[in-house]
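Next up, some structures in C-alpha cells.
Derivation of every value follows stated rules applied to the coordinates shown; laboratory data play no part. From a predicted model like this one, the values you see are computed outputs, not experimental measurements.
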Structure 1
Amino acid sequence: MRLSGDRIFAFIIAILVVGGAAIFLSAALGLLARDGASISRLAMTQLALGLIPGVVALAAIRFSPPEWIMKAVVPFYIFSLALTALVFVPGLGVHAGGATRWIDIGPVTIQPAEFLKPAVILMLALYLGKMKDKIKNFKYGLLPFFAIVGLPALLLLAQPNTSTTLIIGATAAALYFLAGARLRDFAVLALISVIALSALLFTRPYLMNRVMTFVNPAEDSLGSGYQIQQSLIAIGSGGMIGRGFGQSAQKYKYLPEPVGDSVFAVYGEEFGFVGTVLLVLLFAAFAMRGFAIAAQAGTSFGAFAATGLTLLISLSAFMNIGAMLGIVPLTGLPLPFVSHGGTALLAALASVGIILNVAAHRSKRKTLA
C-alpha cells in the first residue's frame, strides 16, 4: 500500500520525535554524572512541557478547519510579541549566560522566542497570501514586510538573541522572494540586512569572537574554541558506526550543554558516521516533503505557511549540525525535536500540525510556481 505525502511526512516526524527522545535521554546521563542533575526531572520537563502538549497541539491543529488557523494567526502574533516583551519585566525575565531570553511563570520557565518564530512566519504568510498581487508595490510589499518582521527582530536583538533573529529574517526573506518581490526591493532588503549584520558584528564583540573562533577554533581551544573542539573530538570518536547507544564518553565531562546545542555531538559519538548521515538525510527528507506539501497547498496562505515553517525548522537543524561539525559558526540554536527545551518542542510540533493541515487540504495544482 502506497503512503500518501502527509503520511510519509508524519512518519518522518514520528521517527524524529521518538529518536530525539532517546538521544535526549542518553545525553542527559552526562548531566547526571557531571552536575548531579536529575534525569527524571529533565525527562518530565521535556515530556510535560514539550512532548505531551506538543502532540495535543499537533493533533488539534491538524484536524482544525484551515479558516480557524488563519483567524488565529493575528492573535497568536500579538500574543507572541507580548510574551517576548515580558522577558524585560523585572521579576519575570530570567537572565542567564549573558542574555535575558526566558520568563518564569510559577514553576515553569519558557522561552517566548520559540513561539515568536512561527508567529512571525505565519503572520507574513497570511499577509503575502492576501496581497500577493500587490507585493511589487513598495507600499504593500517591502514596507509591510519591515513592519511584520522588524518589531520582533528588535525585541530579539535586545535580549540578545541574534541567531533566532537571523533564522527568522532568512526565512521571511525567502518567503518575500517567493511571493514575487521586485528584484530592486529584494536587493534593498539584502543591502539593509548586510549593513545590519555588519553593525552587529562590530558592536557586539561576542559575535565577532564567534566568527574568529570559527575561522581558527584551535587558537583558543580552552576558551572560545572549547565547544567546537570537544564536539569534533566527540564526533570523530564515533568512527564509522559509533560507540553504541548511551556510550558517549565526551558527554560526561567535556561537552558543554550535552542536552542543548551539543546534543548532535553526543549522537555522532554514539552512532558514528553512518548514524549522522542518516539523521542529516532524515532532516533533508523532512524538508523535501514539507516543500512538496507547500507546492500543492490549496491556498496561498497554506503554501507560504508550509514553506516558511518547513524552512524555519530545517534551517535550525542544519545550522545546529553545521556548527557542531565546524562548517558554520556556533549559533546556540537547538536541534529540533532533540535538544532540551519544552517550549521549542511544543512550537515545533505545533508547526508540524499546520504543515499536516495544509497537506490534508492540498490542491492538484502547484500553488507556488
Structure 2
Amino acid sequence: MEPLLRWPAKVNEIPKEIFAREDVYQLELENIFYGPEWHPVAHTGELPNNGDFKTINVGERPILIVRGDDGEIRTFYNACSHRGNLLETRVSGNAAEFECPYHRWLFDTRGDLRGAPGDDDFSPSYCKEELGVPTIRSAEYLGLIFVTCSDETPDLESYLGRVKSALQTTLNGDGRLKLLGYQKVLYEVNWKAYVDNDGYHAPLLHAAFKLLNWQGGQGEQYCTENGHIGFESELKVPSGTDFLNDPSLIEFKGTESSLGSAIASTFPITVITKHMDMINIRFAFPRGVGKTEVHYGYFAHVDDDEEMVRHRIRQSSNLLGPTGLVSMEDASIFHRIHVGNQTPGNVAFQKGVKYEDRIWYDFKQNDEAGNLPRWEYYRKTLGFDREEL
C-alpha cells in the first residue's frame, strides 16, 4: 500500500502538505487529540465559585468543566447522556443545573441526572443513576486542569516531565491564580502552524521591539521527547518609550523573576506565557484544517494588591493579546503562512540547526530549531516514515 505521505529525510524539513490535507487532519484527531495526550482545558482560577463552569474543545469534542455544589471540579463531555445534544452553549458562567433543551433532561452540577420527563414509560433497562453527563479523565498540576480521551495516557506528572519547571515559572510559582478576563479569536491557519512559533521571529516581525528598543539577554529553550517546549530568557527594560502616552504600561512591577520572558508549550497546542508581569494561558483547538480558535485567558496572582491587578490587566490587554502592541502582526502572518503552505514542497528550519540527520533537545532562546523535536514526536505519533538521506 502506498504510504499516506513521504516525510523528508532531513530532520529540519517538514512537508507542507500536512498543513492542508483533510486526511492528515482526521489522523491527527484520532492519534493526537483523542489519543494518549493530556490537554489543558481550564485553570482552577477560572472556576472560583460553586456552580462556575467553562466550555472548550479537545479537537472537535466539546468539553464541560464544572465546580460542583460540593466544591469539587469535574470534567465532562459536553453532551446530554440521552441523545447526545450539546448540553451547554455558553463559553463560561455559573449555573445550579444544566438542562438539555431537546427533551428537558436535567443534570446537577455534579453531572448526575436529576429528572427526565416521561420516565415512567422508559425502557426496562433505564437507570437514572447510570445516565449522568459522560465524564472524561482529568488531572491537575498547579491549578491547571488537564483532560485526556485515552485510558492509556501515563500519569500527568510523568507525562509533563521537564516542562514542569517552565509551568512553575509561567504559573507564577505556585499556580494560585485568579482570572482577569478573556479574549477570543479565530485565526485562519492550520493548528500546527499556529503553535509552530519561535524566538527567531520576534524582534524581526514585531515592530514594537524596534519602537521600544527592546533587547533580550541570555536564555535557553528545550524540547522534551514527547513534544513539550520550555523557554526562558532575560528581557531588558525597554528604553524607547517616548512615543507611549503612559510608559508605566511596560514597567516591571513584580518580583525580580518577572524581568524576563518564559513560555511553557505543552503538546500539542497549548501555550502558557509569562512576559514581564503578564500571566497568559492560551487555550486553543482546531476548527477544521484551516482555522484555529484561541481563547486567551489573562490572570493575576491571588495575593496581588489592587494596583498590581490593574497593572496586569493593562499589560495583558494592551501588549500580548491578539491585537496587542507587541503581537498584533501575528494574525496577518498566520493567514499568509496558511496560504503559502498550499504550495508543494517542504518548509525548512535553519536558525540553530546543528544537524540534519538526528534530533537534539537543548537550544538557545532564539533558535527555531527548538521546534524540531516536537515535529519528530508528531511524525512518529502519526506513523509517517522518514525517507533516507
Structure 3
Amino acid sequence: MKKTFEEFPKPFWVLIGATVIDQTGQFMVFPFFALYMTEHFGVGMTEVGLLFAVFTITGIFGSVLGGALADKVGRKSMVLFGIFISGLTSISIILVDDLNLFYGVGALVGLLGNIGGPARQAMIADLLPEEQHAEGYSIFRVAFNISATIGPVIGGIMAVRSFDLLFIGDAVLSAITAVIVLIYLPETKPERAEDAPEETMAESVGGYSKVFKNSAFMLFILVSILLSSVYMQMNSTLPVFMRDSHNFDPKVYGGLLSMNAAIVVIFQLWLTRKLSKYPQLVMAALGAFLYTIGFAAFGFISGLFLFIVVMIIITVGEMIIAPVGQTLAAKYASEDMRGRYLAVFGFSYAIPNMFVPYLMGLIMDNYDPNWVWYLAGILGTLATIGYLWLFTKDKASEKVIVNTI
C-alpha cells in the first residue's frame, strides 16, 4: 500500500480523498431520493421517473458546459463550483414544498451539479503521465465504490430519524470537500503556449465541433453507448426481474451489489496493473465480452449460486472496461481539450439512460422478461465487435504512419 501511495503525486491523492468524501454525501442521498419524494409530496413513481429524466437531460447540458469551462477557466475552479452547487442544492431541497418548484430545483441540480465532473476527470489525466492514466482511473473507481459502500449505510441510519438529515449531511460533506480542494489541490490546467491566442467562451463551446469531427472518437462513443445500454440494466430491470421472475427478496439484490463493490475495491488496481501491457481497445473488447456473457446469462439461469457466479463475471468485465474507457477518452484528446472530450464521453451513459430503461421496461411489462437479457446479449456482442474493429482500424492507421516516415 505504501509503495502504491508513493508512486502517485500527492495532489492526486488529495483529489481521491476529496472524491471519497464528496461522493459519500451523494450516496447518502441518492438511494433514498425516491422514498423522500414519494413521502414528502405524496406522489408515485411516475413523478419520480419524470424527475430523474429531468436530471439526465439537464445533466447532459451541464456536462457540456462544464467541459468547456474546465478547458477555459481551469479544472480547480470548476470542481469547486460543482461542489458548492451540490451543497447549496441539498439545503434548498429541504426548503421546497411545491412539486413544480421541486422539478425546477431538479433541473438546476442536473445542470449545475454535473458541471464539475469533466474537470475532475481531466485532473487525473493532467496530474499523471499517460502510462499511469489507467491505474489512476482505477483508483478513482475504487474511491467511488468505497463511497457507494459507506454512503447508503450512513444514509439509511439518518433516514430513519429524518430525511432532512440526509441533505444536511450531504451539504456538510460538500463544505468539507470544498475546503480540502481550495487549500490542498493545485490548478492542473495545462499552460497555454505563449503564441497561442486565448479562447473566448464562445470559442470554448464551439470547440466541441472539433470533438464531433473526430470520427475515431465518435465511433468509440457509439460503441460505448451500446455497452452502456447493457450495463444500465444492473440498476433498472435486474432488481425487478429478480423479484418478479425468480422471487428473490430485494436484500439478495442488495447483497449482489455489495459483493460487486467489495470486489472492485479489493481487486481493481491489481487487475488493471496485470492487464496494462495489453492493447486498451482489446481489453475494452474483453470487458464487453464478459458483460455479454453475464447479462445474457440472466435469461437462462435460476438459483442464487448461478446469480452470484454471473455477477462475478460482470464485475470482472466492469473492472476491465471502466478504467480503460476513461483512459481511451483522455487519450483521444489534446491536453487543452481534455475537459470537452471527457464531457462527450459522459454521453455514452447519459444518452442511453434517457430511453433504454423505459424501452426495457416496456419489454418486461408486455413480453417475456427474458428478452431483456437476450437483447443485452445482442448489444454486448455488437459492442465487442465494435471495439475489436476500432483496434484493427487503429493498427491500420499506425501502419500508414510508419510507411510514410
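A value of 1.02 was computed for Cα Rg over 2.2 N^0.38 Å, for residues 48-111 alone; which of 1, 2, 3 is the source structure? Only one of 1, 2, 3 returns 1.02 for Cα Rg over 2.2 N^0.38 Å, for residues 48-111 alone, namely 2.
Given that helix-only ellipticity at 222 nm (-39500 (n - 2.57) for each DSSP H run of 4 or more, over all residues; to 500), derived from a single structure, equals -28000, which label among 1, 2, 3 identifies that structure? Structure of origin is 3.
Taking Rg and Dmax of the Cα atoms in Å, for residues 80-127 alone from the coordinates of each of 1, 2, 3, which one would give 12.0, 37? Intermediate results must be reported in sequence, preceding the final value.
Details: 1: 12.0, 37; 2: 11.6, 37; 3: 13.2, 44.
Attributed to the structure labelled 1.
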